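Each structure below is given as structure tokens.
What follows draws every value from the coordinates through simple rules; no lab data is involved. Keep in mind that what you see is a predicted model, and the values were worked out from it rather than measured. Cβ atoms are built from the backbone, for glycine too; each structure is taken alone.
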Structure I
Amino acid sequence: MRTGFFTHADCSRHEMGGWHPECPERLQAIQDQLIASRIDPFLQHREAPPASLEDIGRVHTQSAIARIRDHIPSPSEHYYSLDGDTFLNPFSWDAALHAAGAAIAATDAVVKGELANAFCAVRPPGHHATPTESMGFCLFNNVAIAARRALDVHGLERVAIVDFDVHHGNGTEAAFVGEDRVLMVSFFQHPFYPYSGTSDIGAHAVNVSVPAYSGGDQVRQLVTQNWLPALHAHRPQMIFVSAGFDAHREDDMGQLGLVEADYAWLTQQIMTIADQYAQGRIVSSLEGGYNLSALGRSVAAHLKVLAGLD
């Protein structure tokens, strides 16, 4: 079996202004780096279908869905503002459906054994989108929607969500508060947007806050001490990854100091857990990462490990 690579052209049509760091060029930077590093031929490319409203509705309220659908601007209007840094353009609805649809299709393919694991090169990202609100560049919570499908459609009993974005995945946390079947482990810079993740919400959320200017060595130690024991105890039957690469030292969206080797190491730890408890089943979906060169190199490092090419 191979590693799947899910994307859709509509994900590049969503844009929020030429000044905005969450830009269509992010996906092109990933594709260019996969070609340059000669990884591309080893991936199984699949076009993402649109998500159904039924799947999205397992995580998001009808009012949250309607706020996006009903405020898509006309081509002459250009943008509609959801918050100070999250905007809709005429193509945002289709992009959001395909971003969530990629994670759903990847989940289906991995659970059915068609693929060993998968990466979704999609935008808009998702981990800040709560059940009731789109925020922080995010419209629908792609990883949460996929995890719900694994639980509620495929009947898995336990899944884990690993989030290594520089920002706390507040939307994902909110989607699974009190859900014993889901373990969420994350690290994130703190204090930092969205200024969450430090409250004790129970044993099924292992949120590790790290101060600005922490490097890969500190993060690896925290992961070893905090994430891995929790993941072993949970014994997930599938792992979902909110793969944000804005903790890279070249990314000025945050102030952490990770490099490509750290992302490769993180991916290997995730794969070891997945191989032990989850038949290797992993679905990873793009979140942050705004320095285009660092993003492309980091995704390549992540995919090399997923595809067994390292």
Structure II
Amino acid sequence: MDVGTVTLEAKGLTKRYGKTSAVDDLSFAVEAGRVTGFLGPNGAGKSTTMRMLLGLDRPDSGSALVHGRRLAELRHPVREVGAALGPGAVHPGRTAYDHLLALAASNRIGRRRVTEVLDITGLARVARRRAGGFSLGMSQRLSIAGALLGDPGVLLFDEPVNGLDPEGVRWVRRLMKGLAAEDRTVFVSSHLMSEMELTADHVVVIGGGRLIADTDVHEFIASSSRSAVRVSSPQAAQLRVRLETEGAAVTSDAQRTLLVSGMDCAQISRIAGECGAELHELTQHRSSLEEAFMELTGHSVEYRSGSPEPA
């Protein structure tokens, strides 16, 4: 598989439940060789979209394609697509080993691969324990082991770090990046913006079932209006006039301090030199993924917390 090859596509996906539109004419493409974060507020339609991509839910219109075909048309789907949609799809009376062995046998996968994925996910020592006694974090690892079982080139993970301790979160991050480095397609849904900022190369953002953004993660962050340069100068007033003339958006943070959006430090420094403004501070404030996400999706949040009453 070549890096940059489109392997996973949503084309005009629409899904309604009664009068409620869960997904509304949603289109995007996911490429191999990078981690793509799938982001959106609660109720945005992420889980429904993932289920349609995997053929678990039928869209009312549109199509969900893997390598240009519906999942049901793939000859060996488990060898081409792996998915971890949550830790609950395991019989509690089965051991981790037996659970994976049953999946392997039904898909003509050898026992050796069962041992391999138990090692990869750190479950080798508890392989003979019943899944019903697993912690949430261990169950999450078992779900991921099932996704890796067929050694697929396309992988979908829904909230894979839920229930994991800090070491487990770091392990998932390394795993995702490692899979992408092997030119696999990695599509990850998560509410943890700080973790997605460290893990994802690209983001697909939806709200209200509609596409909001489909872009490089750094470009997404840079597009936030909260990204600004803090400028301190004794000639702040005259510098502000020049900056606004050149197209920057400028607000005053203090008497001699400006917050400048739409220009980088080099541009501001050049303009300050041209108008004779002395610079005492020139600091780039970079928004976080969380700040950019909240700014872009605030209008589509389904449930909002009320402000606390003053004491």
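Here Cα Rg over 2.2 N^0.38 Å, for residues 192-231 alone was derived from just one of the structures I, II, and that gives 1.24; the source is I.
Just checking, which of I, II has the largest value of distance in nm of label points 7 Å out along Cα→Cβ at positions 32 and 64? Intermediate values should be presented prior to the final figure.
Values: I: 3.5; II: 2.2.
Answer by largest value of distance in nm of label points 7 Å out along Cα→Cβ at positions 32 and 64: I.
Here distance in nm of label points 7 Å out along Cα→Cβ at positions 48 and 272 was derived from just one of the structures I, II, and that gives 3.0; the source is I.
Using mean count of other Cβ atoms within 10 Å over residues 144-151 for the comparison, can you identify which of I, II gives the largest number? Kindly include the intermediate steps, with their values, before the conclusion.
Values: I: 26.6; II: 21.0.
Answer by largest value of mean count of other Cβ atoms within 10 Å over residues 144-151: I.
Here mean projected area of the Cα convex hull in nm² was calculated and came to 21.8; which of the structures I, II was it taken from? Label of the originating structure: II. Thinking only about distance in nm of label points 7 Å out along Cα→Cβ at positions 168 and 248, which of I, II has the largest value? Answer by largest value of distance in nm of label points 7 Å out along Cα→Cβ at positions 168 and 248: II.
Out of I, II, choose the structure whose coordinates give mean count of other Cβ atoms within 10 Å over residues 112-119 equal to 17.2 when calculated.
Numbers: I: 20.5; II: 17.2.
Value 17.2 for mean count of other Cβ atoms within 10 Å over residues 112-119 corresponds to II out of I, II.
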